[in-house]
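Each in C-alpha cells, the structures are laid out below.
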Structure P
Amino acid sequence: MGSLWRGNACHHRSTNAWSENTICGDVAQWLQNTIDAGVSLLVGHRGLTVASARATAAKVIRRVLEGESLHRLLPGALDGTQPPSRALCQELIYGSLREWPLLAPLSRQFLKKPLRSKDADIQALICIGLYEQSHLKTPAHAALSETVNAAKDLKKHWATGLVNGVLRNHQRQGISLEALSPAQRAALPDWLYSQLVTEYGDRIEGIAAASRSRPPMVLRVNTLKISRSDYLTALTAVGIDAKICQRLSTGIILSRGVDVFTLPGFSEGWASVQDRSAQLAAGLINPQSGERILDACSAPGGKACHLLEYQPNIGELVACDISETRLMRVAENSARLDLPMKMVMADAKDLPPAIISPPFDAILADVPCSATGVMRRNPDVKLHRREADLEGFAEQQLAILQGLWPALKPGGRLLYVTCSILRAENDDVIRAFCEEPGVEITPLPLTEGVRCEYGWQTLPQVDDGDGLYFSLLKKRHA
C-alpha cells in the first residue's frame, strides 16, 4: 500500500484538511450510497422502531442546527440500528436538511408562536413530518401517526398535539409559497441564492434543484484488474442494474445505490465509488510514464488511486495530507486497489524540503472549500456555511497554491480543484495567483458545465455530476 513519511511540517495548523463540517465528494458519495442501500458498516443487533427512527432523525438534525457536522454524527447516532428503519431515518435526515431553508419558514406558517430553542428537536420533528408528507410515499395516516409517536420518544408528550395539529393542517391546507422569499422557495440560504443568481443567472433554477436531489451512485472501474464491459456483466449477474457513464472511459452509473460490499470484487479492488466529475481529474493531469506526481490534499485517496490506474507506470506518486488518521484512509484505498504510493503527513502550504527534491512533474491540489458544489451530499452546508467563510477559504486556497508552486518543476503542471461553485474560491483565486511569476493557464478539453475565465466549472444539473471547478496551470521555464 506504500509507506508513510512524517514531514517536519506535520504539526502546522491544517490547511489541506477538509472543513470539519464537510466531507469530500468521494467519502460523501460512499456514505450516501450506504444510506441508499439501507446498510451501515456499524450494524448491530438492536432494533429501531419506525417511531424512534423519526425521533433519532430529529435528534440528529437538532445537533446539526447547533453546529455539529452531519457526517460525524451519523455513525454514532445509528450504531446498532437495523434496516429498514435505519434507511428511513437516514432518508429523513438527508432529505429534511436538503429542504431545510424551505421547511423551516414553511413550518412557521402553522405555528402560533415560535418554539423555544430547547425544543429544537420538536421543530426538527415537524419539518421531518412536512418533508415526509411532501416527498415520500408513506401512507398519510401512517406518516402522521408515527411522527406524533416520535414526540413521545423524545420525552415531550406535551408536543404530540402540536405536531398532530401542524401536520393535519398541512394535509388539509397544503402550503403557501407566496409568503416565502425566492431563496426559501429554492431551499437555499439567502446569501447563497443571491450569490448564485449574480454568478449564474437563469442557471440558478437547475443548481437549486440539484442541491435538493439525491445524488447517483457512480463507480470507477479499475481496468488494471477488469474491463468495464466485464464489470458491467458482473454487476448484471448479481442483479445490479447499471450503465456506462458517457465521456468517461471507466465510469459506471447505477440505477440505485447499493452497499459497496455487495459490489462484485469490491474488496479485491475491481471498482471504487467516485463521482463522475471527480473522475475527470486524472485525465486533465494526464500523467505520463516515469513522472513524479504529488496529490497535495489527498485523503481519502480516490483521485490519487485513479492517477495510478490511469497511468500504472508513474515513476512515483506522493499522497500528502495534514492528518495521519486521514492518511490511513488513503492507505486503506491504495491497499484494496493494490496501488503502491508514498504517503506524507505534512502541510500542503509548507512542504518539507526532502519531499520536494527533486521537484514534481505534476501536482494535484484538491483544496479545502465551501463544498457548495456537493450540497446534495453534504446538506448541512446549507445550515453551516456563511458568506463570511468565503474570504477565509480563498486565503487558504491561495496560500496552498503559493506553497506548492516551488515544488513544481519548470514546465510542470498543477491542477487546481475545488468542490465549490462560487467564483470567490475559483476564478478569483486563480486570478490572484496568476500575479506570481511564471504562471500560465492551460485550456481544458472539457465540454460539460461552464467555461470560466481561468478554468472550467461542472454543475450538478449537467450529467448529474458534482459541482467541481478545475484550472490547469503550467510553470513557465525561467
Structure Q
Amino acid sequence: MAFKTFFMAGAMALTMAGGMTGLAGAQTLEESLALAYRTNPTLLAERARVRASGEAVVQARAAWLPSISASASIANTTNDSSGGFFNQSNNVTPKSYSITGTQAIWRSGQISGGIDQAQAAALASLENLRAIEQSVLLDAASSFMNVRRDATIVEIRRNNVDVLNAQLRAAEDRFEVGEITRTDVAQAEARLSAARSQLTAAQAQLATSRNAYARIVGQAPATLSEPPSLPSLPETVQDAESIALDFSPTLRAAAFSEEAADAAVRVARGAMGPSIGLNGNASRSHDNTFTGDESTRYSIGAQVTMPLFTGGLNRSRVRAANYNADAARQQVYVARRLTLENVSNAYNALLAAQSVIESGRQAVRANEIALDGVQQEAQVGLRTTLDVLNAEQELLNARLTLVSAERDAYVAGLALLQAMGLLTADTLDLAVETSDPLNDVPEDNFDLTPWN
C-alpha cells in the first residue's frame, strides 16, 4: 500500500512568531500529547469504565462456580412453667452452625450466553476507550496548533500596528510639507485604529486557545516548539478507507456491541428453558431443648425448575432482545458509513489545506513584491497613501491565510489518522506507558477473602 509523508515543519508562516520556535526548553507537541494521555480526566474516567466492564465478565463467570456460605447463631432461652404443685424453670443457650452450597449444572444457555455478552461488552468498552483516546489526542494536538497559530497571528498583527504607526508618522510629515492631503493622513489613522482593534481581538483569541489547551492537556502552555512532520499517510482516499475499515475503534466497538446483543438473545431464550442445580447443607446444633442436647444434619439434593407460565414476560424479553440485536446490527452499518465519511472528509480537508498553503505562499511572495513596488512608486508620487495601505493589507491577509492553512493542514492530517484509527500513542511515538485496562481485572474467580 502506497504512503506519503506530509512535511509541515519549517513553514514560513508558522516561524514568523520568533518566540514560538527554535528555543531550547520549548514544549514539544509530543510532550503535550503525552501529558494529556496520562492526566486527561476524560481518559481516566473512561479507563475506569473499562475496568468496570471487565468486572462484569468476572461476575458472569461466577454463575458457573459453586456458591458456598456459612452461618452461625446463638441465643438464650428461658422457659418458666407452673401448674399444680410444681414450678419449673429451664434456661438454655441454643447454638447452631451450618454451611450451605449450591452449584448450577444447566441453565439452558443463560450462563454461557451471559459470559459471552459480558466479554463482548467489555471489548466494546475497550474500543470506545481507544476512540476516546484518539479524540483526546486530536483535541490536544489541535489546541497545541491553535495556540501556535494564534500566537503567530498576534505577532503579525502587532507588527502590522507598528508598520501602520510608522506609516502614519510618515504621512503626517509629508502632510506638513504639503506632499499629501489631510485625507491621506485620515486614511492612515483609520487603518491604524482598525489594526489596533484587530490586534486586541487576536490577543483575546490567543487567550481562549491557551485556556482550551490548559483544559485538555492539564497545564497552561509554555513556549511551544515547532511540531514534527506528520506520520506517513495513504496516497489515496481508497487506501485510507481500507485501513479505517480494519482499525477504526468506532467500527470495532459497534461490531462487539452486536456480538453482545446476540448473546443477550441467548440469555433471554435460556430463561424459558429448564434449570438444573445441586444444593447441599451441613448443620450442627447444641442445646436446642436442654443443655447437652446435640444434633447433626446433612443433606444433598438436585433441583430442576421449569417456567410454565410467566404472563408473557419471558417471551417479551426474547422479542426485546431480538429487537436490540437488530438495532445493534444496524449500528454497525451506521458506524461503517460514518467511518468512511470521516475518512473522506479528513482526506479532502488535508488536500484543500495543502492547496491553500501552496497558493498562499505564492500570494505572500507576490504581495511582498507588489508592496515594495507600490512603496517605491509612492515615493515619487506615482501612488497614493491609500495604494500603499491597500498593498500592506493585501500582504497581511495573505500571511494570515497562510498561517491558518498550515495549521489546518497539520490538524487535517491528524484527523485523517484518527478517522483511520491510527492516531495512537504508539503511532505518534509518545513517551507513555500504554496498557489495556482489562488487564487490571482478575483472571480467576477464586478470591476467598470477600471482606477485603
Structure R
Amino acid sequence: MTAPVERTSWGAITVAALGVVLAALDMTIVAVALPSIGEEFGVRPSAVQWVLLAYSLPLVALSVPAGRWLDRAGPLPAFVLATAGFGVTSLLIAVAPSFGVLLAGRVLQGVFGSLVGVVSLPIVARAARPEHRARAMGVVLTLIPLSGVAGPVAGGWLAEAFGWRSVFAVNLPIVVVTLWLARRVIPGGGGLPWPDGGLLREALVLGAAAVSLFSGLHFAGSSAGLRAGLVALAVMLTAVWARTTGARPVLSLVRRREIALALGAMAGVTTGVGALHFVVPYLFADVLRASPSTIGVALLSVSAAMAVTSPLAGALADRAGKAPVALAGTVVAAGGLGCLLLVGPDAGLLDVAWPLAVVGVGNGLFAGPNSAAILEDTPPSLLGTSSGVATLVRTLGFSIGPAIGALTWTGTTGGFHAGVLALTAAGALSVALTTLGKRPTHAAT
C-alpha cells in the first residue's frame, strides 16, 4: 500500500484535480464545435467525428504503458511534462491551418491527456493521509462526470461567442495556472526516463486493439459479422500484449484478489453510466419528444447527485471502511436503475430525473472508496501502473456502455427498459464483486 505522509497536502490534491478537469473536459467540450469545424475545413460529418476519436484512442492505448513509465518517473516532472504538452497541443489545434493538422494535434493532445489522467491519481494517493484518501479520491473522481456534463455547455458558449478555436484556446490559461501551482505544492524528486522500445511496442499493440474495438463497437454499421470480427481482433491483440514482458506488472496486480474484484466492480459501474448517457437522451428525444435542454437537465441530475455525495462518502469511508461504503454505492446505483423500469411513454422530466439522481448517489458512494481501495492495495512501486489500469477500465466502460445501449435501443420504452435491464445486470455484477472484495484476505505488500 502507499506510504503515509505526515500531513495531507490539499494543495497537491487541488492541482491534481485541475489536471483531471483538463483531461476530462476535452473529451466533450469539442462536441458542439464539430459542425463549425466541418464547415470551415469542408469535411463531412463522418470524418469530423474523428476529432473525438483521435483524442479517445490514445487514452485507451497509452493508459497502461504510461502508468508503467510513471512508476519510474518523478511525479512533479511527469505532471509538468504532461500538462505543458497538453497546453502546447491545445495551442497547435487552436491555430491549425488544416483538418489534418487539427487531427494530428488531437492525437498528441490525447497522448498528453492520458499522461495527465494517469499521473494525477498517484499524486492524490501520495498527498493524502490514509484517513483522508477516500475523501480526496471522491472529490477528484467526481470532476470527471461533472466535466463531461459541463463540457458541451462551456463549448457551446465559447464556440458561439468566439468561434470553435476558442474551445481549445481556453485550455491555455488553465494550463499556466496549473503549472504555476504544481511547482509550489507537488513534491519534487525523480527524473523523466526515456520510454524504452518495449513501452512503444506495447502502445502500438494496445492502440491497434483500441482501434479494432472502437471500430467494432461504433463504426461497423449493421454487419454483425464485421462487428464480431473487429472485436475478436481486439481480443487477439490484447492476448498478444498479455504475453509480453511489459504485461507482467499489470498481471501481477490483477492477480491480487482485492484489486481484481475492485476493477471488475468499476467496469460494471462505468459501463452502466456510459450506457445511460446513450439511452436517456434517446428516450427523451424519440419517445418523450423533449427538448435538448431537458435532456441536459436529466443527465445533470446524475452528476449533481454524485458531486454532493462523493465528499460525504469519502469522509464516511475514511472512518467506516472503504469496502462497506463502496458496496452501499453499488446497491443504491442498482436500485436507481431498477426504478427506471417504472418509466413509461407518458413520463415527464421528474419521473426520469429522480431515479437518475439515485444512480448518481450510488456512483458517488462507490467511486472514491473503490479507487482509494485499489491504490491502497497497490505496492508503492506500481502506483503508476495501477492508476493506468484503473484509467483504462474506466475509459473502456464509458466507451462500451453506449454500444450496449445502442444494441438494446428500439426507439420505444420497451427498448429503454431492455437497456435498463442490461445495466441493472451490470449493477448486480458490481454488487457481487464488491461483496466478494469485502472478505478478508492477505494484506498487500
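For the reader, a short list of remarks on this structure follows.
- Origin of the derived value -12000 (helix-only ellipticity at 222 nm (-39500 (n - 2.57) for each DSSP H run of 4 or more, over all residues; to 500); candidates P, Q, R): P
- Each of the structures P, Q, R was assessed by Rg/Rh (Cα atoms, Kirkwood Rh); the largest value belongs to Q.
- If you line up P, Q, R by distance in nm of label points 7 Å out along Cα→Cβ at positions 97 and 361, the top spot, with the largest value, goes to Q.
- Ranked by Kirkwood radius over Cα pairs in Å, for residues 65-176 alone, structures P, Q, R are led by Q, which has the greatest value.
Bear in mind that the values in this text are calculations on the coordinates, not laboratory data. Note that the structure is a prediction, hence the values are computed from the model and not measured. Cβ atoms are built from the backbone, for glycine too; each structure is taken alone.
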